[in-house]
Structure I
Amino acid sequence: MSRELIHIIEQMSKERGIPKESIIGTLESALLSAVRKKYGIKVEINIKIDPKTGDIVITALKKVVEKVTNPMEEISLKEARNSDPSKQIDDMVESSIAVEDFGRIAAQTAKQVLFQRVREAEKEAIFEEYKDKAGQIVSGVVIRKEKGCYFVALGRAEATLPIKSTLPTENLKRGETVRTYIEEVKVTPKGPIILLSRTHPNFVAELFKMEIPEIYEGLVVIKNIVREAGDRTKLTVFSKNSMVDPVGACVGMKGTRVQSIVRELKGERIDIIPWTDDPRVLIAKALSPAAIESIGIGEDEKSAIVVVNDQQLSLAIGKKGQNVRLAMKLTGWDIEIFSETEYNKMRKGDAEAKLEEARESLEKRENPEAGSKEE
C-alpha cells in the first residue's frame, strides 16, 4: 500500500504539475478529516506520511489515566510507561493509531477530500502560472463552443474566448489552433478565469512585437494604437535610433513583415504612421490613406479643420466615419473635414457677410439721419 501510495502521488504530481510535497500535505489533511469524522476525537491528532516510503504514522495526544474508559482519548499508566517510564497520571502521551482502524467510510472520506483539495491546488497552480501573463499572446486549441464563448485549451489550463472578442468574419472550429491575447486573469469562487481576446488593440501591438525585431528589441516603439477589429488598425511608431526608419522596419522588405500580421487578422487593414510632435503633420498622416490639402488647428481646444480634394473626401472620412474616428482617437484631436468646394463656399459666404456688414456701416456713416430714423 505504501509503495502504491507514493506511485499515485508521484504520478499525480507529474500529470497535474503540483509539487509532491503539496499533495502529501493535502493527503495528510484529508486523512485527519477522515479520522475526526469517524471517531469524533477531540484530542490533538498528528498525521505524517513518509515522502520516500509512503508509510503513514498517525498519533493522538492521549491523557494518562488509571482506568481507560475512552481508548481514543485515554491511555493507561502501564502502557504510557512502556514508552516513557517518567509518565504520571494526568500527563499527556503521544500514542499511535493503527491505519487499519479507519475502515471503508474513513478511506472514502479521505479520498473525496484529497481530490477536492488537489483540484483546489491545481486551480491555484494555474492562477500562479498565468497571473503574470496578462497582456501576452498565447496559442491554444479550441475544445468547444457554448453560451456565446469558445473554450480554448492552454496546456493544462482552460481559457475563455467570448465570440464577441473574435474577428467578425471568423468561425473557429473544434481542434483549431488559434493565437489570442490574454486580456485578464482573475480569481472567482469557481476558480481562476483566463479571459482571451482577438479584438483588443494590444493584440495587434503584441503581434508587431513578435514579428518586428526592432520593436521586440526596443529600437522602435509603438506610441499609440487604435483599432476597429476586422476593419482597420492605426498605430503611430517612432525610432530611438535615427538610422532606423520606424515605418520601414514595420513594413519590411516588399511588405513581408506587416503582411504576416494582416494574414493573422484575416485581411484587416493596418495604417503605420510615423510619430511627430507637429500636430499638423500627425493629423495629416493619421488620416491616411487620404491626401490632405491644408490643415488649420486650434491648440487651446485641440481642434483641427482639414481640407481635402473633393475626390478624397469619402476616403478621408471613411466608411461610416471610421477613418476620421480612428484618426481622432489616435491623435487626441477633434477633427472636422471639408472638401475644397465646401470650404470655398464657406469662405465666400464669410467674405460676402463681411462685405455686407461693411456696406451697412458705410451707409450709416454717410447718412447718419437715415440710421437714426431706422432705429
Structure II
Amino acid sequence: MTVTIGIIRETAAGERRVALDPPTAAKLIAAGHKVLIESNAGTESGHPDASWADCEIKPSAGEVAGAADVLLSVRRPDADTFKAMRSGTVVIGQLAPYRDFEALQAAAGQGLSLLSMELVPRITRAQAMDVLSSQATVAGYKAVIIAADIAPRLFPMLTTAAGTLRPAKAVVIGAGVAGLQAIATARRLGAQVEAYDIRAAAREQVESLGAKMIDTGVDAETEGGYARELTDEEKAQQAEALARHLAKADVVISTAAIPGRPAPKIITQAMVEDMKPGSVIVDLAAESGGNCELTQAGETVNHNGVLINGPVNLPSRAPLHASEMYAKNIQNLFALLINEAGELNINTEDEVIAGCLLAHDGAIVHEKFK
C-alpha cells in the first residue's frame, strides 16, 4: 500500500526548518510511498523546490493537507491546515501540547490522529526518534557561538607579541544534551569550562568532555533522566555554591528546563550583580521563562555591564542540519506506523507510539492530557 506523506511550509515567525529533507524523502519514496511538498517548504533550510526529486510540489498547505495520509510538520499546523485534513489523517510534529490545548482537542474531534514528538518516551529504543535531544544539540552549539559573538573577550588563551590573553572562564548550567554540546563547543573554542547539574550522575559525562563538575551537594535526578523540582532548602544550597562560581565566570550558558513547566529560576539578580562587567549569560530556557530572573525572551539585556541574552528557537538558526536531524527522527518514528503489509497502522500497544500518541479515533488518548 502506498502511503501519501505531506510536508508543509512552516508559518511560525522565524521558523526556517522543514520536517523532512530531500535525502530522507527519497528513502521514503524508494520504500514505495508518495511524498507531497508544499512549494517553498524547504527553501529556508537550503532545499529549494528543485531539490525535491520525485516528490510532488503543491502550491498550498491546504492541498498538501487534504491529500496526505500522514502530515509532517516541525511546529503545530495552523487551524486552516487542520481543517483541510480528512478524518483519519495522521499528524506528526512538535504539537506543543502544553499550550492552547483547545486547538488540539478540536483536531482530535475531526478524527485526526496526533503524534506529538515532544512526548516521545526517553527510553533506549526511542533515542533515534528523540526530537528534543536532536534539536537541543543544535541549541547547545549555537548558544556558545552567540556567547562568543557578544562577549568582549576571546575564548582561547593566546600568546602573542602583544602579550598573553588568558582563556575565558565558562560555566554551563545543566548537563543534558544542550549543556553537554555547549561544554564541548566552549572547550573547542578554548575556554576553561565548569558545569553544574542537579543530577549527580552527569559528572562522568561532564568530565569526559574536559570540564570540571561543580558540586553543590544536591542530586535531583528522577526516573527517565529528567530533573525534579528542588525543595526550598536545596535551592538555597545550590544558589550559595553557584554564586561563587558565577562571580568568577566570563560566560554562563544556562540550559535547565522541565518539560511542560516554567523554567527553574537559578540565576538571581543578586548573582548577576556579583558578576564582572563584560560577562555574558546566554539563557536557553528563555522561552519557558528563563533560568535567570533578568532574562527577556528574544532580547539582550544589559544589567550593570552584564549581557543577558534570551534566544528563542535556536535550532532554526542552523536550519539545514537541524532539519536533517529532525527528518531522521521523523523517519524512524514513521517506520513504527507501517506494518509488515506496508499499510499505515497505529499500534497503541507499542510503548513508543503509546507514549507520544496524543489523539486517536476522535478523542484525546494520552494519559497526561485526558
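All of the numbers you see were taken from the coordinates with simple rules; none came from a lab. Note that the structure is predicted; figures quoted are calculated from it, not measured. Cβ atoms are built from the backbone, for glycine too; each structure is taken alone.
Observations, loosely collected:
- Structure with the greatest value (metric relative contact order in percent (Cα under 8 Å, 6 or more apart), set I, II): II
- If helix-only ellipticity at 222 nm (-39500 (n - 2.57) for each DSSP H run of 4 or more, over all residues; to 500) is computed and equals -13000, the structure in I, II: I
- Structure from which 0.25 was derived, FRET efficiency 1/(1 + (r/R0)^6) of positions 96 and 272 (r between Cβ atoms, R0 = 25 Å, to 0.05), options I, II: II
- Taking Rg/Rh (Cα atoms, Kirkwood Rh), for residues 152-239 alone as the criterion, the largest value within structures I, II is that of II.
- Structure from which 134, 62, 43 was derived, Cα extents along the principal axes in Å, options I, II: I
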